[in-house]
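J.: Heads up, there are several structures right after this.
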Structure I
């Protein structure tokens, strides 16, 4: 990942970096890897993420069909 600093404006570069990391899920990944995750917790988390993705896709599809 790369962020360019323009006119020595580090604050803006940090803001851009944080936004990029948020978009790619890096913060969530770091938080998840802080501690050991039991296999059962991992399965439950992955199942919940899958359900969330499916519901989001269904909402998008429904919105497209209504328009």
Structure II
């Protein structure tokens, strides 16, 4: 989903629309609107980056040991 859609949904909810009404108006799942609102209240209106390397740090932490083998 686009960031623009996310911002429009959040703007509607900030202006008083309920989560259910905003979800229906913009054609998204209620659970998505609830999650976006929760994240917005926590101070994060933009999504976190997706993907990326999540394992190298653990392997690199053991690099010296692994190389000694």
Structure III
């Protein structure tokens, strides 16, 4: 979770949040980390994405499901 909170708006960090960090959050079913990832994605404009951005949309849905479980 600490890693997520330290992310910047750089392209590199954005990609990291959508790959390595996302996979860790899902694997661990960590709600605190999921909340931090949601906040980061909201900050960079990657939370309210349209279904046409399929990969990111599916990731957002997975994080939402985890937070609601």
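J.: Given that helix-only ellipticity at 222 nm (-39500 (n - 2.57) for each DSSP H run of 4 or more, over all residues; to 500), derived from a single structure, equals -25500, which label among I, II, III identifies that structure?
T.: I
J.: Here's another thing I want to ask about it. From I, II, III, which structure was mean projected area of the Cα convex hull in nm² = 7.3 calculated on?
T.: Source structure for this number: I.
Bear in mind that the values in this text are calculations on the coordinates, not laboratory data. Not measured: the values here are computed from a predicted model.
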